[in-house]
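Peer 1: Below are structures written as structure tokens.
Any read-out appearing in this document is the output of simple, stated calculations on the displayed coordinates, not a laboratory observation. Quantities reported herein were computed from a predicted structural model and do not represent experimental measurements. Cβ atoms are built from the backbone, for glycine too; each structure is taken alone.
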Structure 1
Amino acid sequence: MDVLENQRVWELREAQRKAEALFREVEARGLIRPGVAESAVNDDIYVLAKEMYGITTYWHKRIVRAGPNTLLPYAENPPDLIIGTDDVVFLDLGPVFEEWEADFGRTFVVGSDPVKHKLRQDVGEAFAAGKEFFRENESITACELYRHAQSLAKEYGWEFGGPIAGHLVGHFPHEKIAGDKVTLYVHPENHLTMRSLDENGRPRHWILEIHFVDRERRIGGFYEELLTIDP
């Protein structure tokens, strides 16, 4: 890995480190709490991120989802819900730190419901299992990783809730092809090798997304961070 690639890895890891610190502060300050609208939590997080890091740019919409909204994938724009006294909430944020993208998602549980706490635990464990599967398979394609994410959901007793299981990440704005909703994503129809090089001949860096749902209970959990770079 040359000096330039070393720098890219360092910048992406540093962006994720800051995103993780932001999430810890969200929890420490009790921003996710009963009786508050998703939109109000979203606004509070925006203010906090600006206070901590001066962030005003996000490369994708900021997502705060509670209750039945946690069933829905990224592209949906559901009605604003109030967080309940015994609820599940997930955050999906894409802050840009000095022109480097982070994409970080975590699940939070309000209350003591053991099923919701299990869901929170399971998405984290499944992320680790998915990352290990990626490491062990040098020529893995995006659709193979997507199918593995689906199998992990079944193994843990859930349904996989996302139409994708990840995507590229990088220097803002990262590599994109107009109208391409397949080849730059961990998509069920993307048969390209994930370790193929980008348009500049450099390694691509990927995010892995784990989204498990239980449609009968109307709850979902989400976990997302870098796949190709260790913390």
Structure 2
Amino acid sequence: MSDSRILELENVSKVYKTGDVVFKALGDVSLVVERGQWIAIQGPSGSGKSTLLNLIGCLDRPTSGRILLEGVDVSQLDDNRLAEIRGEKIGFIFQMFNLIPSLTVVENIMLPTYFTKKLRKTDAKKRAEEIMKRLGIIHLRDRFPSSLSGGETQRVAIARALINEPSLILADEPTGNLDTATGSEIANLFKDIHDKGETIILVTHDRELALKAEKVYELRDGRLKTGGSHGSVIV
């Protein structure tokens, strides 16, 4: 695997079995993501997008094929090692935000550092505040999630994903619960993050967001196809 390749999927398939029923969610998916690249994945509901993100995010294992993350084959690692890799190398951004209601904004952003234990609390708070300033939400540091707008909540979720300086950012419909204007703001924020060198893979139905990615893929019936790049998008 080349040093420039942060992620490589080699003929990855995922099959689910329930009794005698066999469902192939993904079939022989191959994908290469270069360091610093931004790709968008589109496709209809049930096409396998969430399954693919779960595999890339080390939340599940493929039935067959290999997944290399920074040269490490994560396909056969045990649960403890996968958890370590998730904490150290992957930042997750969800459609439903998944903030902890009882924690303040700064506490939510710091949360991933508690699991990796690589930063002292004072250093984690300093880094969180630096990211909040970068994302324009430092004034929200002591607020609770219930008092935030949708756009503010997603900015907090993005900050949380960045706190451990991950190698790869995975986003699942990050503008899916936002109105058009706020979704546009978040799309621009993703562009800013990418321009600073972050590697991003996102699943989206948002045309504006997908247009900003370097390359667009279509996932349909468990098969991944190149949809276009630099301004082209599947409709």
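Peer 1: Say we calculate FRET efficiency 1/(1 + (r/R0)^6) of positions 57 and 89 (r between Cβ atoms, R0 = 25 Å, to 0.05) for every structure; which of 1, 2 gives the highest result? Numbers along the way, then the final one.
Peer 2: Numbers: 1: 0.55; 2: 1.00.
Once FRET efficiency 1/(1 + (r/R0)^6) of positions 57 and 89 (r between Cβ atoms, R0 = 25 Å, to 0.05) is tallied for 1, 2, the winner is 2.
Peer 1: If mean count of other Cβ atoms within 10 Å over residues 33-40 comes out at 19.4 when worked out from the coordinates, which of 1, 2 was used?
Peer 2: On the way: 1: 15.0; 2: 19.4.
Structure 2 accounts for this read-out.
Peer 1: To which of 1, 2 does the computed value 1.00 (FRET efficiency 1/(1 + (r/R0)^6) of positions 65 and 105 (r between Cβ atoms, R0 = 35 Å, to 0.05)) belong?
Peer 2: Numbers: 1: 1.00; 2: 0.35.
Computed on structure 1.
Peer 1: Work out which structure the value 1.6 belongs to, where distance in nm of label points 7 Å out along Cα→Cβ at positions 41 and 193 was derived from one of 1, 2.
Peer 2: Numbers: 1: 4.2; 2: 1.6.
The correct label is 2.
Peer 1: Sticking with this one: Which of 1, 2 yields 22 for relative contact order in percent (Cα under 8 Å, 6 or more apart), as computed? The partial results should precede the final answer.
Peer 2: On the way: 1: 22; 2: 26.
It must be structure 1, since only it matches.
Peer 1: I would also like to ask the following. To which of 1, 2 does the computed value 12.5, 33 (Rg and Dmax of the Cα atoms in Å, for residues 25-96 alone) belong?
Peer 2: Working: 1: 12.0, 33; 2: 12.5, 33.
So the calculation was done on 2.
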